[in-house]
Structure P
Amino acid sequence: MTPTRRSLIAVGAALPLAASAAAAQRGATSNAARFSLGFAPHEGSFKSRGGLLDQIAFAADQGFRAWEDNEARARPVAEQEAMARALQQRGMAMGVFVASMPRWSEFRPIFGSDDGAEREAFLADVRASIEVAKRLNTRRATVVTGFLDARVPVEIQTARVIDLMRRAGDIVAPHGLVLVMEPLNTRVNHPHVYMQSWSAGYAVARGVNNPGIKILADCYHEQIQSGNLINSLATCWDEIGYVQFGDNPGRNEPGTGEINYANVVRWLREKRYAGVIGMEHGNAREGRVGEERLIAAYRAIDRVAGEEA
């Protein structure tokens, strides 16, 4: 479907809008036009500009409409509240935070085995994340479905992961929170993880069949593990609840690797994707030069849709 002015309005409606009059009343100013898509930097994207709140303010001034913070759950409540206020004042949406952090160096948890204690600890994290999500005014939180147990058939592990995610979905769905399961690559970053592709996430999400459980489509991980991004997006789209960008190799901004993000953006436009797009990557260059290149990279792919609308 060719993007139209109506589709651009639909995209904007899903993210908080800062009316110019309201911004003027708050004294907020913008140095650039707002991005038409919900690209979300994170702390560190603009680290030369100061601390967390300074970086949010700078991102808003560059036209970014969203923010992402994997570490938000671990922040003190006062800092979570300050971040939420800053985002609200600048008309920015909050993307994901991590609801339950794996123990990466230990290759734990393993949800496909019979360790009930790890599953209960995960569900306790999920319950605690509900209040964090409310505080941050977000409806998406990331979860990782653990690591593989070489002693247990994968089919058995899949059934057990589905059971666990169904329980988690039952916890969050009444609160309007969606847990997005993140498939991760095993070839570069995360050996032994259970969920290694969007198609694996699709199988679990379909098995769970709960509005509180969807897939986090991180294009960096999928490109390494499976490739074929646009076809994979199309196949799994009904179960995808969040999107993240990052080029490969290097896991930096679009244009530094092999992924044609202009075409990915075109496809998302045609699907009228109206959500946050997490900038889950680093900057290819350090300092302000790198930050300027980051902004320029997102301007370039955002412009693709604007020129064709």
Structure Q
Amino acid sequence: MSYRYIDYDTLGEGRIARITLNRPKARNAQNRGLLVELGEAFARAEADDGVRVVILRGAGASFSAGHDLGTPESIAERDPDGPDLHPTFLCNGASYGGAENRTRQEWHYYYENTKRWRNLRKITIAQVHGNVLSAGLMLAWCCDLIVAADNTVFADVVGTRLGMCGVEYFAHPWEFGPRKAKELLLTGDSLGADEAHALGMVSKVFPVADVSERTVEFAARIAKVPTMAALLVKESVNQAQDAMGFSSALDAAFTLHQLNHAHWSEVSGGKVYVGTAEYGLDDWRNAPAILPADKNRP
């Protein structure tokens, strides 16, 4: 199977599948084509009975800079009159008007797909490095385990740069804790790999030069666990989390996310669906550097 935006390979006598986000020039920003291919790759790994562990990583300087907000490829795949229109912009609510178009499209391609990957029938490991921003967090958080390079920066900047209440798969209170989630969303500040490890969000931290090799070693260790035991460990933890309200909270937050989009659409007379400089926000294209969440800095 050939891909345009990702790479797929297997390691360890086929026991480990490795998916690589491969848009390094765009810092692996998530255009529609990448997300659809990612879904196909996860399904491929799930269908392969030889695969026990799936690693998700990114090529280039960053794991993922979040949603693609305007590269030429992203614009072209949305152009209804262009040759590169992606077929997913012709289905799943794409023809509906008002807020229904965006709600249905985002449910299919930002939200439900992320939940589906969280429940993959294989153990998944996110291998992250560099920037893991906003929707980049979604791809890391849907994995069972996170291995981070020591240069990793985790942040959700959509509150400060786009006037939005976080991303579609709103796991922030579960991953950061409630107060830290509020702080990071309201400031746009970041956590480093060691801080994320201290929170329990990250399992391992390795030097950036060694993270790929060490992650494969970690995956090989997990791949030795019998497949039934591994699945039931995963399912036991996921079901416990769901019993505590995780899935219901995600559903509720997705609805609030759509309300936030509808607010900006109404304020702007339908021109935009996120906050812009015209409505009091800093222009995200000229945004200042993301700063660490330093306890001694206001």
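Laboratory data are not the source of any read-out in this text; all were calculated from the coordinates shown. Just so we're clear, the structure is a prediction, and the values are computed from it rather than from any experiment. Cβ atoms are built from the backbone, for glycine too; each structure is taken alone.
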- Item | Origin of the value 3.3, where distance in nm of label points 7 Å out along Cα→Cβ at positions 247 and 279 was derived from one of P, Q | Q
- Source structure (of P, Q) for relative contact order in percent (Cα under 8 Å, 6 or more apart), computed value 16: Q
- If you rank structures P, Q by FRET efficiency 1/(1 + (r/R0)^6) of positions 39 and 119 (r between Cβ atoms, R0 = 35 Å, to 0.05), the highest one is Q
